[in-house]
Each structure stands twice: as C-alpha cells, then as structure tokens.
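Enquirer: Given below, in the form of structure tokens, are the structures.
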Structure P
Amino acid sequence: MDHSRVPVLEALAEFRRRGDVVFGPPGHKQGRGVDPRVAEILGLDVFRSDVLSLNGLDDRRQSQGVLGQAQDLMADAVGAEQAFFSTCGSSLSVKTAMLAVAGPGEKLLLSRNAHKSVIAAVIVNGVEPIWVHPKFDAERHLAHPPEPDDVRDRLREHPDAKGMLLITPTEWGTCADIRGVARVCHEFGVPLIVDEAWGAHLPFHPDLPPWGMDAEADLVVTSVHKMGGAVEQSSVFHLQYDRVAPEVLKQREDLLGTTSASSLVYASLDGWRRQMVEQGHELLETALHRAGRIREAIADLPGLRPMGQEIVAEGHAASFDPLKLVVDVRELGISGMQAAEWLRAHRHVDVGGSDTCRISASITHADDDETEKVLLDALHALVDAADTLERRPPVHLPAPGALELEQAMLPREAFFAPVDHVPAEQAAGRIAAETISPYPPGVPAVAPGEVITEEVVDYLRTGVEHGVLIPDASDPSVRVLRVVARP
C-alpha cells in the first residue's frame, strides 16, 4: 500500500482549499465564531480543522471512503487484518472490545491489575469477571502481568468463559508473554483481547517488546496518544483471525461510541501512521539510545534505582519496554508522589506516573537533547533536595495476598444494590458497592462486589494520609465507605 498517502489529512486540506461554508455542526464554523481569547491560547488552526466526517471531509452520497482508506493503511502498517479508529479513548475502546467478546451474564477472564476503566466495563457490560491475579513483586511492591499457566488454570476452572482480557504493557513497562497467553486461549477456543494502551509504538522497532498482532492476539486496543504522536483520545482497534466478528465489533462500538467523532483525532492518527512507516525505525532507534543513556545516568545518582531488563532476568515479566524510565525513590526517604510533586513545583517537570515507591517518565520519539538534559538536571536537583522534603506518614503496604480480595457478588449487582455508608473502621467484612482506586496508576484496590478487609482499609487510609489521591471513591478521604446494605 502507498503509505505516503494520508486520506484524512488530504481530505482536510481539500476542505480548506475549497473554502466550504458549513451550516451544520460544529457551531464555531471552523473558527469564525471562536472567542479570540480562546484562539490566542489554542490556536485558530485547531478550530479550522474541526470538521464533520460526512458533509465535510467526505460526501454522504458520493463517499470517497476517506476513513476506510485510513484504517486500511493503519492495519497494513501494523500487520493487522483490520483496524478501526476510535475518538473516545481506549477507556471506551476496551469496554467495546470486552462487549464484543462477552455479553451480559457471560464470563470473561480479566487481569486483576486492570485499570479502573476495565472495572467500569464489567459494571456497564454486566459480564461476570473471572479474575486472573497478576504476579506480585514484593520487593518493588509492583504487580506484573499473569503468565500463560495462570490463564490455563482459570480456563480449566471456567470452561464456559468467552475469552480473556490481558493488560500489557503495564503502566510501569512490564510486559506479558502475549503469545503464550494467546495460544492457551486458542487451545480452549476463545479469543484473546489485549489492552495494549501503552504499546502503540511497539510494531515499529524490533528491539521493543512483542506487538500483540505479531504475538497471535485476536483483538488489540492501543492508545496512540500515550506513546505515539496523536492527540488525546486517539485509540485504535486492531483485529485478526475469525474469533471476533468485525461486524460485531463495529456494532458494539456504535453502541458505546460517539456519533460526533473528532476529525482532529482521525487526522492525527492518519499522520502518525505515515510518520511511523516512513521514519519510525530511525526515530525509535534514537529514542532507545536516549533512554539507555538516561537510565545509566540515573543509576549513578545516589538514592535512585532505575528499573530495567533485570525485571525479565528475575522472571517477573516476559519483556520490558526500555522507553519506560521507572525509578524507585524510596532510598531518598520519600515517596514517588512526593518526588513527582517536588519535580513539578520546583523544576516544572511533570513525570508520567508515581506511586508510593516510584516515579516513571516515558521517552518517545518526540524527546531531544534538551528534554533529556531537563529531566536529568531535575533528578539531580531532586537528589540534592531530598533531605529537605517533609517526611510524611508512611503508607502501610499490604502483603501481596492481602490485595486478592474475595469476590462475593457480581460487580454490577453490587454497584447497583441498596447501600449503607459505614465508617472505615466498621467496613471490614462488608461487600464493597464502589470502586476505590489509588491514583495514579488507577488500578482499583477494591472493586464492587469484593469483601473489604482490615488490611486494605489500613492501606487506603494511610495512603490518603500520605497524599494518595482516590478520586473515584464516594468519600475520597476513605473515612466512610459505600457498601452493600445487609438484608
């Protein structure tokens, strides 16, 4: 296929050339009605490029198939049989993918280290989750993806399950054995969905971890805005084989997705695909060398421990994305949240993630010598300033098994059940009616239907006292919990 073509961008350029005057949405009419104070900050071109797909980029009666051509080019670029663009972000794409495989009341295997959007999908879609617990790294207090044998055990226990959702890479860059899990799923005749939100760049360089389509997954969802070059909410479904019907996926996406898709998202996805096909190997090669250089420099800083390929050698993960700089800061006597807050306040550096133990920074094709220097200078300054940071109360990190809560009710039933609001000290033994996710990374410590324990309450309460954000809880201070009412 001709990857120099960018059908959406070409249609947008033609729309501008024609000078069409639109008498339908969007109401700002390609920037004519935008407040100049808004345009001064956002730029007028953002609004000039905000165009309907039909009766704008394409014609309703004489369709040139602009979007279809762009999706075909994307599929060809990454080795998928089909690709579909979504402008609602991968949080919604994952919900769609799950619903394409399992309907209400049907079983679906899910990695329990899933993002809160997956738990939300379980509630909205009404599927019965069969949790596959991740491997827990007690030293790093980090959850890594489950292994093929873990999936096989759960499929033997639940032969009526409709498929598996695997999250890889994790937000911390550790990756599952996708091919091994896919072969286990296919052995049982069910599809594997991969939530590869952090992996849109993986198809474009051989030194990166395996890409889901190459590793025999059936359906892969990527967030191109995370590690790629598209704007926020840019998501793509990638599909192969015949275990998930394309028309079913399209219908489920139509059920959940927007009818007002953003041309800005479509155009940036189209342009990023062309860039990666033409220049991706070279750009990612440079990024990989840069990440390696930065990781070595961080390792020389006292109190900082960067994570690398040792995570694979130790058997915790099948592979690791070297473009993820994950740095343990505990030897500085502070938490990752404190480090992130200090870096933002004092060095104007925003790291990608943080938790009680670590911070993370993503290196992409967009980084250069200047951003490399900014990051390293900021980390040097953090090390020098660590002794001046106020010591906060410690977070009581639970033992690995303490985070594997009993599922006493289906999440959907618990979420919509009559509820009581009880003080945290009285919540142990009660069934949660809400999702409680320390953020970042947004992986729920408690999901609806799970039995709350004293250990998890202690973890959440001490986390809040330390500064952990829990935005999805009914009471973000976790003084009161929402639980299923007793009969």
Structure Q
Amino acid sequence: MPALAPTPRVRRSAREMMDTVLDPGSFRSWDTPADYSDQEPGYRAELLAAAERSGVDESVITGEGSINGRRVAIIVNEFSFLGGSIGRFAAGRLVQAFERATAERLPVLASPASGGTRMQEGTPAFVGMVKIAAAVRAHRTTRQPYLVYLRHPTTGGVMASWGSLGHITVAEPGALLGFLGPRVYEAIYGEPFPPGVQVAENLHRLGLIDAVVPVEELAGVLTRALEILSHGSESRAPAESEDAAPPTAEPEDRVLSRDEVWASIMATRHPRRPTVRHLIKYGAADVLQLSGTGGGQRDARTYLALARFGNSACVFVGQDRSAGDTEPLGPAFLREAQRGMALAESLGIPLVSVIDTEGAALSRQAEEGGMAAEIARSIAGLIGLRTPTVSILLGQGTGGGALALIPADRTIAASSAWLSPLPPEGASAIVHRSTDRAAELAHAQAVDAYSLRRRGIVDVLVPEPSNSERQPREFIRGIADALEVALEELAGSRLDTLVSARVAKYAAIG
C-alpha cells in the first residue's frame, strides 16, 4: 500500500464515510438516545445546539454493518458535533461498542475525526480515555482485527488512545493527525506549528501508520485484510496447485566439501538471486503490505505484511535484500519485526520470518540506536512467542541480524543458504589475520544448510536449481510449498506445548 501525494483536505461526515465503505443498507445502529437532562443548563443548551447543527445526538456513532458481505462493528466520529470531542456519554458509547464487539467476536472498524477530549467536561472526560483504551485491549483478547481509519482531523486524546491502537492503521489523504492540535500549539508557543509534520503522508513516511488510502478505496483494503485474516483460525487441507509439489528430501548425511560450501555462499551473493519479494510474488495467495514500527521508525530493508500461503494466514516479516544500495539492517528493522511478532500473537496467527542479510549495520547510529539490545529482544520475543512460528533461511545469514529472526518452531532453509556469526571474510580476519582463508573457515565453522540441518538448527532443507537467479519461480515454489506444509502442521497446536518444545529445541543445540 504505497503512500500517496498530499491532497486537499476534505471533511466527510460520519454518515458519508459509512455510506462509502459499508454495503448499502447494511448499517444497524447500536446507540441509545443521548440523555443530557443531568447537565448544567448552559452546557445542555450547547449540546442540543450541536445536535441540531450536526443531525446526530453525539460525536460518536456506533453499530454494525458489512463490508463486501463481511460483518463488522463500526465506530465513527462525527466532527461537526463539537469537533468530534469525547465526553462522558460519547466515551460510554465507545466502551459499549467495544464490549459488544468483544462478546460477539466481531472485527472492529473505527474511524476517528476528533479534536480530542471535550473541554467542557474537563478532567473526568480526559481520564475517560483510559477506560476506552481498556475496552480496546479487552477486544484484542478475542484475536479479532481492530482496523483504524484516521480521518481529518484527529488529534489530542483520541489520537493518543483508540486512534493509535489498531492492528492496522491507515489514514485519508492530507488528514491532519497529531497529538497537539496546531491551534493549541500556536496559542501556547506564539508561533505556527511547523508545516508538513502533522500530515498523513508524513506519518506514513515515518512508519507511524501503514498507508494513506482514499475513502473510496478503503473497502477494498479492509476486504483484503479481513479475507486474509479469516484464514487464520481454521485448519484446512493444503491448497491444490498445478505448480505445487511436496519438497524433495535431501540426504540427511550429505557433507559438503570446502569448495561446495564456498560455492553456496557465492550463489547467495548473486545480485539477481531471488529475494523475499519473489517469495511473496510467486508463493503468497494474498498479501497486504504494512509499514513501519507504529512508533515513528521504518527500515527500507523490511518487508512486513499480512499474507496467506495456501490456506494459512500469517504475519510475514522479511529481510529485503532487493532494497538496493540502502544502509544495512538497522535497529528500526528489528523494531518492525517486533511489531510483527506482537501483531501475530495478538491476532492468533503464525509468524513467518525470512532471513537473507549480509549483516546488521555497524555504525554509530546503529550503536546509539540500541542494535545489540534489539537483537536480544527479538530473539527472546521469538523464543517465547505464543503463536506458531516458521523461519526461512532464504540466502545469506550473517551475524546477529540473521540470528534475530531464526528461532522458530520450524526452520526451512534453501540448500545454498548459510548462517554464520560473521561474514566468512571477517571471521577469517579474526582467526587468521587475513581474509584469504574465508572459504576454509566457512567450511570449518559448518555454516552451510546441510550442516545446519544435521545439528538440528534447520528442520527442512529445500533443494534449489543451480542457477536459481534464472529460475526464480521454480526455486520459490519449493520454498513456498515447504512453508505451506509447515503452517498446516502447526495449525491447532497447543501454545504451552509449542513454546516448551521451541525452548527444548534450542536447548539441545550446541
């Protein structure tokens, strides 16, 4: 889902938004009429005037509808009612809607457009954002998707609570999005807020939201997400395909010579070797690409997506060697990967990680960004992740940047793939004070996929053509077939058993 060029802001009403996204005639309200009889007269008059102007009785509308036939709960702000602000009654509607969606196990589509907390109600309304966040958290325990579409404008406590807690978050083009509204900033600091900062397109560039999507295209994006995720909780027979074939077994006892190990390493460095994007292109039945950590970072070498392989949904995170002459993997990559881990666990679907890297960045920025700590967090997170996991060693596997994505219930490796603490040249320089003995050391270190399988690090080894760069589809189909089998085998596994077996697997290595 690529970012779009900024466009003029259009403020749509809640009804216009719902009419555009929901199937015609499918909306059913969950709201009871607002009762303001206990409010002080001046504020009650303001509320009644807002209702008269806007045509709705509160700033929040809740209910259910369908999107291309899929039933969803929907929560939408109406900005024309006191700037979409959230007071006691609106907060109550939000909480009740999340509670009903939780009880009925429905996905939620929320579309904020709000200035934040209702100033007329002061601190109690402000603190009310906590119970809204708690209701969102409770809904996430159902492992149903929470999808957020940010409309113009969304600021303040709404952006800092239910507007920023989605599994997937997209925004309308040109929308003003931020914590502190520009009018408040100018009043406090006496100067305008810097232009171009609180804009949807900038938030996407920085990895704070997944995409910028016109409302006319939103139903298609949501349908794809719901379609992929609908395959997440059911175990099905593997999909039949003309191209699909069970992965061919390689002999368990094959031992590669020094020259064969080095030839494998050189093969994985070929500039046209198939990458993670080939795996998505030729292997995935459907995919919805995501973007960024959700916390203001993104890495050009990250490929993060919801995907379906065969009949199995997963969160897919890969090291994208095809990103070109960008910086090596930085801490932001691992933070994006950790977002993927949390997303998979929250949705109750497997995590698939793909390793293909010449190594993590060695730079001041990486060190000061906490590279070592992020590697440690990623490894620890994968070992304890309470959802099935599959890792794929697709090509190069250098250093901590590779190790950070290896731990899994099943590890699949291409037959030329390898895993090493350092590039062989670097290891040779340490041991022999020269890079000339790199091939010798790589063989001695048993970095090749055959050795990794004998030692229990790799579970499935997939043979590949000798010139995989010329036959990417054939190569990738073998990997994808092995992945489909692994996902089907892991479907329905008990989480406690899965995690304990994962821990035992790595305890036995070495």
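Values quoted throughout were computed directly from the atomic coordinates according to the rules given, and no laboratory measurement underlies them. Everything quoted here is computed from the prediction, not taken from an experiment. Cβ atoms are built from the backbone, for glycine too; each structure is taken alone.
Enquirer: Figure out for me which of the structures P, Q the number 0.65 belongs to, where FRET efficiency 1/(1 + (r/R0)^6) of positions 14 and 126 (r between Cβ atoms, R0 = 25 Å, to 0.05) was derived from the coordinates.
Expert: Among P, Q, the structure yielding 0.65 for FRET efficiency 1/(1 + (r/R0)^6) of positions 14 and 126 (r between Cβ atoms, R0 = 25 Å, to 0.05) is Q.
Enquirer: Given a computed value of 25.9 for mean count of other Cβ atoms within 10 Å over residues 302-309, which structure among P, Q does it belong to?
Expert: Value 25.9 for mean count of other Cβ atoms within 10 Å over residues 302-309 corresponds to Q out of P, Q.
Enquirer: If distance in nm of label points 7 Å out along Cα→Cβ at positions 94 and 438 computes to 5.5, which of P, Q did it come from?
Expert: The read-out was computed on structure Q.
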